[in-house]
Structure 1
Amino acid sequence: MTTVEKIKVMQAWLEGKKIRYRSREGIWMLLNPAPLEHCWNWEVFEYSLVPEPREIWVNLRPKIGYGAAHITEASALAAGHGAECICFREVI
């Protein structure tokens with residue numbers, strides 16, 4: 001990880017964003033945001049921002065089932081021609 005990438009992670013932590021960490025072979029765990037200071041150990045741990053869950057929108061057409069997936073609600077509504085638009089959100 002470059003110094004610039006490390007700074008971005010630490011700046012995000014200062015801004016209150018969720019940060020995760022793991023040992024080189026371990027599982028990701030959430031970094032506790034409570035301390036005013038954090039002792040970063042870049043030699044032992046990897047740090048990264050917790051990714052935002054992805055979303056897709058699908059038009060439900062009862063007679064034919066689900067339609068195509070769209071990355072924005074606006075595109076799903078535009079292509080839906082009045083069909084019900086359902087949002088699916090990834091669970092991380």
Structure 2
Amino acid sequence: MPIVSAPVVAQTSRSGQQVQLRRLLRGCQIVAFTPEEAHRVGSLLGASGTTDVIDAHVATLALDHEAIVITSDPGDLEHLSACLPTPIHIEPV
């Protein structure tokens with residue numbers, strides 16, 4: 001089952017124009033942004049010198065779940081991946 005960060009769901013829920021994406025999300029496991037995750041994400045942002053909390057959360061989830069990240073923005077995630085103990089697999093779309 002695909003996993004999705006809860007903040008990603010929040011981003012996609014901003015517009016009613018995202019009907020197809022909302023349908024897709026019904027078949028996904030939504031992973032919460034916990035206080036523990038917040039600290040890990042902050043550490044990754046500090047190590048990478050970046051500021052996108054959602055990208056960093058996606059990167060930590062991919063690391064934890066040994067998941068492939070499918071993204072239209074591979075550059076930022078590749079930079080974050082380089083700062084992780086084990087690089088994550090990123091597939092651009």
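No lab work stands behind these numbers, since they all come straight from the coordinates. Worth saying up front: this structure is predicted, and the values here are computed from it rather than measured.
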For P(r) over Cα pairs in 5 Å bins from 0, in percent, the calculated result is 3, 12, 17, 15, 10, 7, 9, 10, 9, 6, 2, 0, so let me know which of 1, 2 that is.
1
Structure (1, 2) behind the derived value -6500 of helix-only ellipticity at 222 nm (-39500 (n - 2.57) for each DSSP H run of 4 or more, over all residues; to 500):
1
